[in-house]
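Structures are listed in the sections that come next.
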Structure 1
Amino acid sequence: MQTERVTFLTSADHKASLDAFAAARKQSVGHVLREASAQYMSKPTSTDDYEEALALLLPELEALLPKWNAQLDDMEQSIAEARRAVREAIQSVEAGK
């Protein structure tokens, strides 16, 4: 089998983890990386993963929207009431001058 060299940069901690992982399995780091990259490349594309995650997430979000809208409505009402109370307090102070 014709081989070619691939070089990549990593942190010292990651390199140590790779060395320990390979040693524990009595394999070379190169073998571990070849196997890991082969498994990674055989997985479905990230678009498939994204679509699957989105399909799971959307119903949850749609179920929460009415609650969020109600909370926002309550907050708007509270803010309007607070502004009205502040305005009345300022008018009362100004009327007392």
Structure 2
Amino acid sequence: MHVVTNPKVKLLAEGKSLVGKEMAARAGVFMPKHLASRESVLVIQEGACIIHLEDAAQTLKQGDVFIVPAQVIHQIETKQAFRAVHIMPIDIAFEFFK
């Protein structure tokens, strides 16, 4: 079993329909498992991670861009010190799981 750690989150920009936030975490952690009501964009700025989806996993590294699908349970596992920009609709809603 792994320990779940919340990422450090910083607001970068907010518009009428989109918001951009920076997420950061140290290597070797799992961020909270959740799903979102709308799709979003994850841009990896530093480090590497695995995004675990309901039926697949995708390894992401610096420079990669990933479209996180709506209504799909997912969890990020950091493999190296991690920093990413998460761009999402302002009206997105999240549901978290243990």
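Some points to look at:
- When distance in nm of label points 7 Å out along Cα→Cβ at positions 51 and 75 is computed for each of 1, 2, the largest belongs to: 1
- At a computed -28000 (helix-only ellipticity at 222 nm (-39500 (n - 2.57) for each DSSP H run of 4 or more, over all residues; to 500)), which of 1, 2: 1
- For 14.2 (mean count of other Cβ atoms within 10 Å over residues 67-74, calculated) the corresponding structure among 1, 2: 2
- Volume of the Cα convex hull per residue in Å³ derived as 255 - corresponding label from 1, 2: 1
- Value 6.2, calculated as mean count of other Cβ atoms within 10 Å over residues 3-10, assigned to which of 1, 2: 1
- Identity of the structure behind 2.7 (criterion: distance in nm of label points 7 Å out along Cα→Cβ at positions 19 and 43, calculated), options 1, 2: 1
Bear in mind these aren't lab numbers, they're just calculated from the coordinates by the rules spelled out. In this text, all values refer to a predicted model and were calculated from it rather than measured experimentally. Cβ atoms are built from the backbone, for glycine too; each structure is taken alone.
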